[in-house]
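As structure tokens, here come the structures.
Just so it is clear, none of the values below were taken in a lab; they were calculated from the coordinates. Because the structure is a prediction, the values reported are computed rather than measured. Cβ atoms are built from the backbone, for glycine too; each structure is taken alone.
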Structure I
Amino acid sequence: MYGIIFKNIFILVGGKQFVKVVAQIIGIVAMVFNICSYQQKQQRGIIALQLLGSVLFTVHFFMLNAYMGGLLNAIGVIRAIVFLYKDKLKTEHVLWLIGFIAIYVASYILTFTVFNKQFDIWNAMIESLPLIGMTATTFAFRSRTPKVTRLLGLVSSPSWLVYNLISLSIGAIFCEVISLGSILVGYLRLDREKMKKGDQNA
């Protein structure tokens, strides 16, 4: 019975449209994970929630045939796992940083070669924004303090926000706007409170 109902819904909505709807739902759930990450008191909590968000965003973008977005988020999953175990993997070593940035640059090059994006000054600048965002987040993951992670989020999120505005990606725009708000709330609620306590103890 339920199988017939779901089959009729699938036919009614349309195969491709149904996939897009599911993709958007997955994207919304991913957005929630990313937003909540900046409210965590511990560094591992921030990275763990962003890991889950990246996994879902990878599925989301590939379902929408947005392969570059899926690729960058897939790299983000690997990066989050690496930095989640930063002590065991010794992620403070500069080779990790160089390696990830090299992968981001390679993805940037693939945008104009494999994905045939027209190369001009405008596109070169716009496509560099996700590169800046991913690099800032990588530096944030290397940090041992949630405060620095949140501050670097103020570099990453605006970069993605401008890119999403130009790309007219409405869902991603809302994600970054809310993420920016979440970062600021986390800073005021957690970091500023610690600074006040530090002044009182001085």
Structure II
Amino acid sequence: MDGEGGKDEGIHHLEKSIHILREIRHEFPGTSEVLLLECIEELGILFLQSGKYDEALGNFTDGMKISKFLLENKKNRVHPIMGRIRLWTSKIHEKKGRLMSSKQEINEAIKTFRILIERGGMEHQGSLALALSQRGKLHAREKNCNNAEISYKEALAILKEIELDEQGSYEFNIVVILQALADLHQEMGHLDLAREELSESATRLKKLNET
């Protein structure tokens, strides 16, 4: 009960903050929009954790309208939160079985993270990899094995590269992608590849459990 009460209190607090930020938007253009997006993201996550998917979707859709304003009126300003909101929205559509909408959102998220990386924001590589992994999952659900394999492999390559700098921070995500690739390769009849991936996944999982 405490957990649910805490979430409800958090939702109420964030809704209040969002209302205030909307009121002062014109006084702090640019800065207030980013703060607003951050509150919208947090509120959406709380809705998701409470199982309120429609409320979360409405909330994230609102966030995308603000993102569009920043892109159109603030000299093509791109912020990582725009990509994250697209990623969350994609996951909601997937949960509701709307794969086409889910794929559209994930493609926009990938585009956003690529732009940020091209502009020097290498710290967004992890977010790009997670978005690519989500796209791989969607392709796999559609039995589009070749495209699923491409997305998963790119995500894996990025995370393994990051891993060299940030030991262990994406280890669990690497394990999940390796297992997804193994399932995919089994389905494609590439049993040797599937065995290699399952073996690497098991080794990494063992190491993860030891830390």
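Give the label, chosen from I, II, of the structure having the highest value of relative contact order in percent (Cα under 8 Å, 6 or more apart).
Values: I: 19; II: 11.
Largest one: structure I.
Matching task: 19.0, 61 is the computed value of Rg and Dmax of the Cα atoms in Å. Pick the structure from I, II.
On the way: I: 18.9, 70; II: 19.0, 61.
Structure of origin is II.
Compare Rg/Rh (Cα atoms, Kirkwood Rh), for residues 43-90 alone across structures I, II and report the one with the greatest value. Mind dumping the intermediate values first?
Values: I: 1.06; II: 1.04.
Evaluating Rg/Rh (Cα atoms, Kirkwood Rh), for residues 43-90 alone on every structure, the highest lands on I.
Comparing distance in nm of label points 7 Å out along Cα→Cβ at positions 115 and 171 across I, II, which structure shows the greatest value? Don't skip to the end; give the middle numbers.
On the way: I: 1.6; II: 3.6.
When distance in nm of label points 7 Å out along Cα→Cβ at positions 115 and 171 is computed for each of I, II, structure II gives the biggest number.
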